[in-house]
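Student: Below you'll find the structures, each written out as structure tokens.
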Structure P
Amino acid sequence: MENQNSVCFIAKINEVRAIEGADNIELVIAGGWNAITKKGEFKEGDLTVIATTDSVIPEAFSEKMGVTSYLRKGGRVRTVKLRGVYSECLIIPMTYLRGKTTMGDFDLKEGSDCMEFLGIIKYEPPVKQIQLASGRKIKWRDNQNFHIYYKFPNLKNVDGMFTSEDFVQITRKIHGTNARYGIVKKGKLTFWDKVKKFFRLADEWIDYEYIYGSHNCEKGSDSQGFYSTDVWRTVAEKYLIKQKLWQLAFTYGAKNIGEGIILYGEIYGAGIQKNYEYGLKDIEFVGFDIKINGEYLPTETTAYEMVNELQLEHVKVLYTGNWNQEIQDSFVFNNFIYGTKVPHEGIVIKDISGDRKKVAKVINPDYLIYGEKNDVGDSH
């Protein structure tokens, strides 16, 4: 597939199934995605275009297809469940591509990304205005050594990523807000840093600084982000993350950490995601990755460092062993937050070796349905 993070692409119809008790509809499986369609519209082996649940369909196009009333507010493709069967995407006949006159050399083949040609975009949560406790204008920082966490694909978009020969770790996916904390090399030394180094008044650690932030932004001490308080700083102070990261850096030594150490995790709980607070009255933090000198640690090393060295909670490990479809599904479907009927968001699967080309998420369709019905906040 050209773009593993695409939400609209050409796929082959793998299977067409009858739906028990339904005379006019059937289940079409294309590119690993399920769609409920009118009976007889599609057949196995044909190519088609699919738009997944993260797709936003232009109104003019949805009106032309006659599907506007089936979409979420703003034109988003929704997940539904009818007669015990999930529909997770919109199937668009190939005629809508072949009829375009501005396609140029676009190749009508399996896996081709169709977002640009159909004007379909990936839904992104609206960016909210950054608040400042003091009312001062925020000064954005940009240290290139404070790496953003990579975005891994939905497993449905990379069919065959895992086989029974792959030794994997499956963890619970938490719905909160992304956080990162680091001891990293400074992007630029100050004048006084240079003076201290010249006169040998400082050790090697003067080259490093502590930074924290969300997925996209480095936070200043005055930044509150999307919330009424700076939740990233609150979590850091609650769990003494700054002190613990410095201690871990000292343990490894400056030569070994190179660009620095970065801890990645998720903040969740009260006030973080609307109508999805895990029954908590406070905010919590779980870590899921550590990067040292630009390289992610293997999964087992990450868990060890998280729990034993940093004394922080590691995201819950559900399974470690050879990948198996049945085992995977057992952690996705009919999984609820403890003591509730609120569906878990899903899981993350990682190759145990730490190979970042073999990491993917699986989203629980019941979570998507619950989220729409209960106006659950989107991830930031």
Structure Q
Amino acid sequence: MVKLIKIIYNIILSFHFQFFASANAQEKIKIGLLVPMTGENKEIGESIIKAVGLAVKDIDNNLIEIFPKDTATKANQTLKSAFELSEMGIKIVIGPVFYESLTYLDEMKDLTFLSLTNKTLDLPKNVISAGINSTSQFNTIKKFLETNQIQRTVFLTPIRDYEFEIKNGIKNSKIKIYKDYEYNTEPTKLTKQIEEITNYRIRKQNLEDEINRIKNSNDPNKEKKIKRLEKRYTLGGLNFDAVVIADFDESLKSVSTSLLYTDVLPKNKYFITLNQWFDESLLNETDIQPLYYPSINKENFDNYKIKYFNAFNEDPTHLSLLSYDLVGLVYYLSLNSNVENLNKIFKKKNSFKGKIGIFDVKNNKINHRLNFYKIEDQKLIEIF
């Protein structure tokens, strides 16, 4: 009789859980979206809204509902819109886009925000940085250095507002540092600093001394040797194998040019930088090639750009691709979670393969497994 009661109890319990799971499966997955819909960054917001809509269409599940709200790229407006989303019962929010909009969001403790910023320091506890952060990039650079047994790497970091993010990424990745320098991006100061870092004046003097020595020697081949030396700028080896330049755009080119001026050449030393989002202008900078950097999956990015253009007859922003993937990430993680607990799903260890690459989720943090590329002979080549 006791066994029969237990069997009946287990059947009822099993039916209860199946019914509950079925009911859960039919619950709406509500996702808030905080983007600039007015103001100077309106176009970025519009692109993200379109990308999110495209993601929902591709997932093809009518249980997903997106609720866009305007941030106007202002912290107070962002808080107001976040409060409105909370009142609607929403637990998870994609956005805000910019770090400056995060200021007051720790007041919204029942919401979790997937911000598109790549900054990770001093974030409110309920904000997760979903951008391509420095830790993800240095993890990828570290893999390249270790694979190629590159032992002595010099790190050059500009004195800018993201300087501490760079240092944090280096620390988190546990990448091996040979020497670490900070530099001023003002051109005259930069040149002088690079000269000091590369011992340029000593190496230049070595060359002059060697030319004078040969001139005063009885070497029968001294004219040939002198001509060969006069084609050089310096004499003497450098005590490093690679240089990582944590910079972008024209400043990256300035640092690279300064290295060339001091006779540090990419054919002899690895020139490595951070994610450049496939900046096509770098293809024409043949003097600083080969140039290496981590980034998202290029093939996926190109396919996404075609999909987006076909849908909206315009090119997408980089951030729109990230927001597209975040919809898929939230949907994927929600499949194994109660909809009411959507704001807690990022505390568990999980991985998700998106267009950007693989997202690694753990303890309310997101890191990306990136690809690694080099530009050589005006071509972009995938290393891994």
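What follows is calculated from the coordinates using simple rules that are stated; it is not laboratory data. Only a predicted model underlies this, so the values are computations on that prediction, with no experimental measurement involved. Cβ atoms are built from the backbone, for glycine too; each structure is taken alone.
Student: One of P, Q was used to compute FRET efficiency 1/(1 + (r/R0)^6) of positions 71 and 111 (r between Cβ atoms, R0 = 30 Å, to 0.05), and the answer was 1.00. Which one was it? Before the final figure, lay out each step's value.
Tutor: Numbers: P: 0.75; Q: 1.00.
Comparing all candidates, it corresponds to Q.
Student: Still on this structure: Of structures P, Q, which gives -4500 when helix-only ellipticity at 222 nm (-39500 (n - 2.57) for each DSSP H run of 4 or more, over all residues; to 500) is computed from the coordinates?
Tutor: Details: P: -4500; Q: -13500.
Of the options listed, only P reproduces it.
Student: Hey, log10 I(q)/I(0) by the Debye sum over Cα atoms at q = 0.08, 0.17 Å⁻¹, for residues 167-366 alone derived from one of P, Q reads -0.47, -1.19; which structure? Before the final figure, lay out each step's value.
Tutor: Working: P: -0.32, -1.21; Q: -0.47, -1.19.
Clearly, the read-out refers to Q.
Student: Out of P, Q, which one gives 2.6 for distance in nm of label points 7 Å out along Cα→Cβ at positions 191 and 231 as computed from the coordinates? Can you show the working numbers first?
Tutor: Values: P: 4.0; Q: 2.6.
Matching structure: Q.
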